[in-house]
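These are the structures, in structure tokens.
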Structure 1
Amino acid sequence: CFADTILGPDAKQHEVHQAATVSLVKAVCDDGFNGLLFAYGQTGTGKTHTIFGPEGSWKSIRHEDAGILPRATAAILDAMRARQSTVSSLLTASALEFYMSSCLDLLDNGAPCAIGADHRPIGLVNR
């Protein structure tokens, strides 16, 4: 586990990012590990707000109110860009929402995704 901080309901997005994703991004970029951002909780408790930020921030990954996913994405892209002359990189990402027995692809406007018999997602968007 990379995060060992408890944040209150008034925590700002940059504080959440600092506490929860900076060390994860470092592990992904510097050490080559896979990374996972996972939000779990009751409906209406702020998972979407924490992950993506308020709706007004969704047009830019560098918006001051961006959530932890856009901030982590920006940091990873910056690290890849800084190393592009010496290292070949490939970034693969998924953003899925599981609710009850359904799976939604959040990178494809919430389109349903299917899980095959081998338990792998089927039909996720590749960009």
Structure 2
Amino acid sequence: TLTLISRRSRYRAGTRYKRRGVDEEGHVANYVETEQIVSYSHHRVAFVLVRGSVPVYWSQPGYKYRPPPRLDRDPAETAVAFAKHMESEVLQYGHVSCISLVEQTGKEKVIADAFLNNIFQLDSP
């Protein structure tokens, strides 16, 4: 049996193009935890995947023609919120692997770079 359970966060919920980034508490927009459970005979395994907006302060003003995203706060403020987000992930799940689905070139490069810079700044083992 395959069971999928998705849990959407109540923090920073909103439509995809209207809610972006992170807040002061480290909550990201459109955060979803999906748990996949496989059961066979008397065995059960589970895997959890989480996704959400890139945990930096950013926005994408306007909705027509996919305008380029912009960073909304300075790097020091962003680093604090980013660290809060990552700390909560580690507390909840233990080891965390991050995969960026943001375009590494073009319009989204500014977001991709901010994400990578904050990952490198974390004091993580």
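Derivation of every value follows stated rules applied to the coordinates shown; laboratory data play no part. As the structure is a prediction and not an experimental result, all values here were calculated from the model. Cβ atoms are built from the backbone, for glycine too; each structure is taken alone.
Annotations
- Among 1, 2, structure where Rg and Dmax of the Cα atoms in Å as derived comes to 16.2, 53: 2
- Read-out relative contact order in percent (Cα under 8 Å, 6 or more apart), computed value 21, structure in 1, 2: 2
- Per mean count of other Cβ atoms within 10 Å over residues 24-31, the highest-valued of structures 1, 2: 2
- Comparison of 1, 2 by distance in nm of label points 7 Å out along Cα→Cβ at positions 56 and 72 - largest value held by: 1
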